[in-house]
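Pasting the structures in now, so scroll down.
Every read-out reported here was derived from the displayed coordinates using simple, explicitly stated rules and does not represent laboratory data. The shown structure was predicted, so the numbers you read here are calculated from the model rather than taken from an experiment. Cβ atoms are built from the backbone, for glycine too; each structure is taken alone.
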Structure I
């Protein structure tokens, strides 16, 4: 008897999370919002985020991707492992991560999955957006996150409220962006900033004091064109930190493989 998929094999979520470039854009958006979140001090508590911000955020999206392409049993194990890791951190610090902070991370994965795919591919239908929500709702439910919205419409309302209430430009924000600059270098850091401008909600855009629209929007069109001729690897080689290239390339799943996942 074959194992049951955690995400249906023909789900739009597998298309979104089956391409490294889409995942990188999810990472770009999340990296902006992580820096503004009022609970970012939890990530500083372990020391892992300032020491390796790119690796830490990459780990987050990699964990989400692993769950998307797992069977139900393996996905449950991965979710339980994440829950245990967070529980251990809470024990060391002496109090719990607030429920809204857990929801914020989950909401980021939903929102930037949609935003990244629509920027690089096409507009999603309402049913497809609901499918993205439903997948990550199952993740949040498996982690016993309290106060989750039950529908996509409820999520949209809660997402707006979270953006209004749970973000601020703090010393952590400034420090984290310094770390992004340090670990990426000047060129890649500028690309990150310009990409963030294309992706983030207005609340994030304003808090980061972005003054103008992104100048790389025309390059997105060139990049999408390059994929048809399998030339996108050239741009990735230029823009991606060398130490993460192997990991990032491993995120690509061919269309034929997707059918069997």
Structure II
């Protein structure tokens, strides 16, 4: 190869590289999907699905939970903050850190633990002669009526201030029971199941009102879970389970067929 040819080839290569650099500079980087922050308690983290992400926490976040399924289906960039056992105070202090003006979507389920969901279910599951189910329900309903609305209003205002441009969907709770108890080891009477379902309805009504007041959407799962309660022929909610923490939470089908289409349709 002559010296003149080497110079010509080098010049051509330099021109090609310069052109390639210009093209790459003009080509936008692959944009991340819209920012989606999933807040809340076990109904959002995916407790009941029996498979959880190893993230170094005890939050029991699942790839079968509706936030993960929504993000996967729509290409959202998910910040999965929901955590088993979370109350309003936990969401406020531990879960809002990734909200920004760039957050596009937010979902939140919270209020059940504040009203003592777990302890009420545990009390009412006992035989009637050794439980005070009505008393536990009365206490929960009193909290839902008198204390929870103010806590929700403050939390929702904080979410809006941190994520002023986000579409926010508040997610409610299904009726768990269908009027019968088919699980060995629990003793729910039909009247107790009716009152427990009424408590879920009451909670949803307060969540809906608080959401409406802030301009948020409300996802009410009641109608979607009709026919799929505990002891129905196709359960979307676990009955008494082992481990017990899986009990009275939506299973994988409840997340995918109950919550996913409901919440996704409002985002």
Taking FRET efficiency 1/(1 + (r/R0)^6) of positions 121 and 177 (r between Cβ atoms, R0 = 30 Å, to 0.05) from the coordinates of each of I, II, which one would give 1.00?
II
P(r) over Cα pairs in 5 Å bins from 0, in percent, calculated, reads 1, 5, 13, 17, 21, 18, 14, 8, 3, 1, 0, 0; among I, II the input was structure I
For 32 (relative contact order in percent (Cα under 8 Å, 6 or more apart), calculated) the corresponding structure among I, II
I
With mean count of other Cβ atoms within 10 Å over residues 81-88 as the yardstick, tell me which of I, II scores highest.
II
Among the shown structures I, II, from which was the value -22000 of helix-only ellipticity at 222 nm (-39500 (n - 2.57) for each DSSP H run of 4 or more, over all residues; to 500) calculated?
I
